[in-house]
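Here, each number is a calculation from the coordinates, and none is a lab measurement. Just so it is clear, the structure is predicted and the values come from calculations on it, not from any experiment. Cβ atoms are built from the backbone, for glycine too; each structure is taken alone.
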Structure P
Amino acid sequence: MPDPAAVGTIVIRFLITRIQHLEIHTDLPANSSSSVDEDETVTMECVEYAEHSWLGDAICLSLEDGRRIVAKTRPIALPNGLNLTYGEINGLAGDFYGTTKPISDGIGADEQMRRFVDAYRKLSTDTTRQPGEAERILSVLQKEVDAVNKALANHEDPSVAYSKLPDETCTFQKITSSRPSDDQPSYIGLALINWDHFGEDARTTYNAGHAKALEEAAKGNLMDAYALNAFADHFLEDSFSAGHLRTPRRMLHGYKGVKDFLAKYMHDEDCAIGLSVTNPAGESWQAFGDKRLLAKENKDNKERCLVAIQASADEVFQAYKDGKAPSPDSYKAWTHACTLDSAHGSQELAPLFKKDEYRRKDVTHRREWEFTQDWWVWSTAMKIWKSGWWKYPITIDGPRKWF
């Protein structure tokens, strides 16, 4: 994903250039839209790769012979020659590999499953770009993994380590820019249509992938099923990230990617400050998001996420043993995740945007639940950027004041 915590340098350069050329008069009202040029803007991504891979590699997998192993210790051989751990597949899913057709846009479960398989195959079976492309991407991502591991070893907040990492958006875009654009978007292209990672769409996407994994497991293909499920679990994990729960991602899309960039701002704010959430059993906790997964404040949320991922993988093994898949309305992972209603409910942090094109009246008054529909795309983006309130560390009271 383009860096979701820091302002994307490509976007800022783009915005400033437009203003310098006196094109601010093209500002549009909130309900306007325009075509998107993926080379002009950078939007947002989802939970950081190191966090996804950490989660996926931390669970246990039951093997055909009954042994139970830590996922990190058993790479899965993919048809195109890639050998990736559960966590590596998990981290690459969606943010780096997908198609021009978002999975949640599919009409009905069958089409959604077909779209999921098409996205998965861009990583698992494609031989025109793989294994080389994925290996290059993972090589770059290793810097992030090393930085996070070092922070954990030193008992430091990983979000501090993230704040010091360079933005690799341009690097990932260069690696993926030669993809056939009519079928497989580049890194930025995927980010521009990434609503599969948000809200109800993330649940739809996980369900589609988990269903396919269960189907494969019931046929007796356990490791293939685990690989599919690792790809699906990416979207389950996004459902534990605060910035993915109430951001109206579909609404914030278009106008040369600037509306997508506004979604990034809300995403970053919710991830950093956190939301109070509740699961179907009535248990409540504070959920933070991207770059804060491994922070001590997010311990409860992280552990609940791990339980959900483990339940997801165990369900795959059970389908392998039973030779049949459970119905979607009984998927166990969702009993551990928070309800979307709770995320949309009363919070100390007022949402930056709401459905029906509402925006927080004063973008820097984070506790005030006052909203307006009278706002403009460009001026809102520049107002947020100039405020300094989205610089690290993002807090509910804004930048630290020095007296």
Structure Q
Amino acid sequence: MIEGLFDEAIVRARAKFVAMAATFSLGVFNDNFYKQAVLLLAVGAGRPDMQGYALAIYSLPFILCAAPVGWLADRFSKRTVVIGTKGLELVAMLAGAVGICTGHVWLIFTMLGLMGLQSACFSPALNGSIPELYPAGYVPRANAVLRIFVTLAILSGMATAGFALDRTGTGWLGLARGHITVALIVITVAVVGLLVSFGVARRPAAAPQAKFPWTGPADSIRQLLETRADPLLAITIGASVFIWFIGSLQILLINPLGLLQFRLGNAATSALLVAELTGMAMGGVLGSRLATGPRWYRPVIAAGIVFSLLMIMLTAVPVLPAILQHTALFLLIAGTGAAGGVFLIPVESFIQVRAAPERKGAVLAAANFVVFIGILLSGFLANMLNAAWRPTISFGIAGTLSLLMVGWLFLKYRRADRGPSAVG
């Protein structure tokens, strides 16, 4: 009887979930397509440091606006928030299209900042809606399915960026054909995404009486401090910061790895990212099945050890015979992605389910606040590593730091694990 009701709830939520996932995935495609195009142009021009600056501009809205966007997700219908953010995406893409066609750096950076703001607003609404649609026990699996949608969007965006930029010659008004292609794609996808967003399900606001957080980042810090009352939630937010920091650092190292150290070209370098993200999608599905029960964190810790060791192993690729180097690169990077997926999905699911319904938007936004501080720092660390060492050495350094952090998380989980888990 109970199992039948559980299955019925899942079926009823499916159409609403698909509409939300499609809306989100179109934005993710645009986001990653444009960012990868900009990063490839920057690295190809001998400015790998621009990756860190671009990431900083994209990350700042998540840090500065975390409290207000969490309030939006609780105070208003999530459908209203989603439609509004898709309108903002269209404005951002218009600025970005002009910027990439004209080479105007400030327009490109303006677009990245607006897309950061758009994503910051969208994220709590999306993540808060999944526990509203599905029973708690199904949330990890729903997140794994969403991760497949999102990964396909990221893969398509990153892979298409390299091929779009590789179009040679000039087109309209003498502009580079590759740049025009990028501009047309981002505007078209933004328009389609805005139209699809009107299909998102209507649901009442979770906390219509919520007061605006005038203190901004101070409110986000207060929300984070309050999570200490639930040690498992607080530690899992820390684990989320860690995996996003390492994942962001990897992406910033992969572009110089492919373009500068191994001379792979735009398309093949994008394919390295495709390998990592494909592995992440597969790992996410596996993680949703492995990380169950009161000791759900054990497979997560094991996955953290695996991707740390794989990053360290990348340091040996340059000493391999030339015929094996490219294959080894793709296999090791795909492996880090798979292990990262096993780590990420259970961690994100736990945070979504554990937060109280009336505070879910605020807690998720506060988690984004600290996650993007980590992502911001990864940009500066990537610039330092890229300036001082070859990318393979940088991967080894990152893997060593990662291994130490995973050990610390394991000790913290063992100490805090005195209550029931929300996942499983």
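Once mean count of other Cβ atoms within 10 Å over residues 191-198 is evaluated on every structure in P, Q, the highest one turns out to be P. Among candidates P, Q, the computation of distance in nm of label points 7 Å out along Cα→Cβ at positions 119 and 199 that gave 1.7 used structure P. With helix-only ellipticity at 222 nm (-39500 (n - 2.57) for each DSSP H run of 4 or more, over all residues; to 500) coming out at -14500, pick the structure among P, Q it was computed from. Going label by label, the one that fits is P. Among candidates P, Q, the computation of mean count of other Cβ atoms within 10 Å over residues 87-94 that gave 20.2 used structure Q. Given a computed value of 26.1 for mean count of other Cβ atoms within 10 Å over residues 207-214, which structure among P, Q does it belong to? Considering all the candidates, the number was obtained from P.
Each of structures P, Q was scored by relative contact order in percent (Cα under 8 Å, 6 or more apart); the highest score is held by Q.
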